[in-house]
Every structure is written in structure tokens, then in C-alpha cells.
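**Q** In C-alpha cells below, several structures.
A short reminder: the numbers here are calculations on the coordinates, not readings from a lab. In this text, all values refer to a predicted model and were calculated from it rather than measured experimentally. Cβ atoms are built from the backbone, for glycine too; each structure is taken alone.
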Structure I
Amino acid sequence: MLNTIWLSLVLFALPGNWLMVITTSLFAWWHWEEGIFSLYTLIVITILALLGELLEFFGGVTGARKAGAGFRGSLGAILGAIIGAVLGTFFIPIPFLGTLLGCCIGAGLGAWGLELSRGRPIRNLWRISFGAGLGQFLGVVSKIVIGGLTWLIVAVAAFWP
């Protein structure tokens, strides 16, 4: 039940995957002699949580880079995604959607702004901006899917004989 709540936090760009890892690990430690969760299960869900964070964090960077951005555009995508997620949560008060839109738009605007400050022509920046936003979207969706997979692994491991 608790892991379901943690999984829902992932939709709001909160560390739900890590909370699943922590609470599952604490439960496993507390009931270690019963053997509910193996060490391998705990290692797998920790690796999955790390992978989810990396995909989300570098999603905008990867999208911007594939579209032709340099270091500044990549940095702008990271900063824009963080700022956009926070602002989107407050200014677009639709659960999950506000955070997701803010994150993706922020990544695009951040990459666009810092590439523009580098002196790139405006007509070339739409592709970089779109790439950063799309990459960020795919990173967030990947993290959500990994969270669902983590939840499933823990649920199966808890009830598997």
C-alpha cells in the first residue's frame, strides 16, 4: 500500500522511486529472518531507481544534444527543466500535467535561451528547444515506467513463495 503512494509521487517529480527502495529495504531489514525480500531484489530495485533518475535528469540534455545544442544549451535544458517543473506545479494547477508541462517547456526554453546567448541564430533554435522538451518528456515517462516496474517487482517478490 505504501509503495503505491510512493509511486504516485513520481507523477509529481518527487522521489517516489527512492522512497519505494528505502521503505522496501527497511521492511526487508526488519523482517530479514523471514526472507521476504532477497538481497538481489533490493539491488535490482536500487539500480532501477538510479536508472530512472539518470534518464529523467539527462532526458532534456540528450534531446537538446541530438538536436545540435552545445554545452550551454545542455546546461540550459537541465536548469530550465528544474525551474519549469517547480513553476509548472504552481502556475498550472492540474495534478501531474502542470509539473510535466512545466518541466518540458522549461527544458526547451532553457536550452533555447542559453543557445541564443551563445550567438546562435534564432531560426535554428526551434529544433534545439523542441529536442530538449521532447527529451525531457521521454525522460520523465521513462522514470514513471521504471517506477511502475519497481512497484511490480516488489509486489511480486513480497507474495512469491
Structure II
Amino acid sequence: MTKRKYHSLVSPYLMWLIVVIGIVAVFAIFSVEYLVDPHPVLYVLSGIAFAYWLYFFMKGVTANLQASFRPHHITKLITTGVYSKLRHPIYSADIVLAWGVALTYPTIAMLFAVVWTTVVMLTWIYLEEKALIELFGDEYLEYRKRVPMLFPLKRI
């Protein structure tokens, strides 16, 4: 296995291209009929999801602007601020926002689109973690032991 094997795979542009193509396909294939009638509680939950997204996305990007690019642009492992609570605050924010939108528009197509988006992002997290291990070795492995991947929960 050559060093930097995963670096070229972990492009946010490629990830979003795959997400968008999948979402377009989902809406072309599946019904947009509501699974359940929209309810005010669902709007409140989606508002909470939006607030979560706003906090973690903005904190993640401002703490480590390099995280928005390919791993080979990353020169330093950030483990403070929001990155001391989550290893992937931007992905976490995007996944929570996607599920929040699905609560606002609970259709079959939206459910499949959100599942697709989540699977793609989890795959990208896996690839990105491989690239970060290649870049930072034991430092990243120790960080990974201490900090949860997606949700700011204490480990048991």
C-alpha cells in the first residue's frame, strides 16, 4: 500500500457530486407523497436540527478551514474547540441537518435521499479517517480514542 493512497479519494467536491446525483435519482424514482402528515413537532425538531447544524458546521469550518479541502491540504491536526468534542463536526452537522429536513418533508423520496446522503458521508468519513491516519499516524489514533466521531456524547 502506497503512502497517500486515500488522499485523492477524499474530495469534498466528489462527495457532494455523488450525493447530488443520488438525490436527483431518488426524486426521479420515488414518490413525493408524505409518509406522515407534517406536524408542528416535526418543525420544532427540524429547527433544532438546523441550530445543531449552524453551530457545529460554523465552528468546524472556522476552527479548521483546511477541513473543507482534501486531506493533503491539512498541515496540523486540530484537537481543540469543537474538534475536542467531535472528530467530524462538519459531517455531523450535515447529517443532522439532512435528517431535520426529512422531518420537515417526510416523504418517501426524502427518506431515501437522506439515507443516501448519510451513507455517502459515512463512507467519506471512513476514507478521510484512513487519510488522516496516513498523515498523522499515532497522533490521530490517540485522538480517535478520546473523541467521538459524530455526536458529542461521552463514551461509556
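**Q** Of the structures labelled I, II, which one yields 37, 15, 10 when semi-axes √(5λ) of the Cα gyration tensor in Å is computed from its coordinates? Kindly include the intermediate steps, with their values, before the conclusion.
**A** On the way: I: 37, 15, 10; II: 30, 19, 12.
Answer for the origin of the read-out: I.
**Q** Comparing mean count of other Cβ atoms within 10 Å over residues 18-25 across structures I, II, which is largest?
**A** Numbers: I: 19.4; II: 15.0.
Comparing I, II, the top value of mean count of other Cβ atoms within 10 Å over residues 18-25 belongs to I.
**Q** So relative contact order in percent (Cα under 8 Å, 6 or more apart), computed for just one structure, reads 29; which one of I, II is that?
**A** On the way: I: 29; II: 38.
Among I, II, the structure yielding 29 for relative contact order in percent (Cα under 8 Å, 6 or more apart) is I.
**Q** Out of I, II, which one gives -28000 for helix-only ellipticity at 222 nm (-39500 (n - 2.57) for each DSSP H run of 4 or more, over all residues; to 500) as computed from the coordinates?
**A** The value was obtained from structure I.
**Q** Using distance in nm of label points 7 Å out along Cα→Cβ at positions 26 and 114 for the comparison, can you identify which of I, II gives the largest number? Before the final figure, lay out the partial values.
**A** Working: I: 3.5; II: 0.9.
The structure with the largest value is I.
**Q** Thinking only about distance in nm of label points 7 Å out along Cα→Cβ at positions 34 and 74, which of I, II has the largest value?
**A** Values: I: 4.7; II: 4.2.
When distance in nm of label points 7 Å out along Cα→Cβ at positions 34 and 74 is computed for each of I, II, structure I gives the biggest number.
**Q** Matching task: 1.27 is the computed value of Cα Rg over 2.2 N^0.38 Å, for residues 42-105 alone. Pick the structure from I, II.
**A** Clearly, the read-out refers to I.
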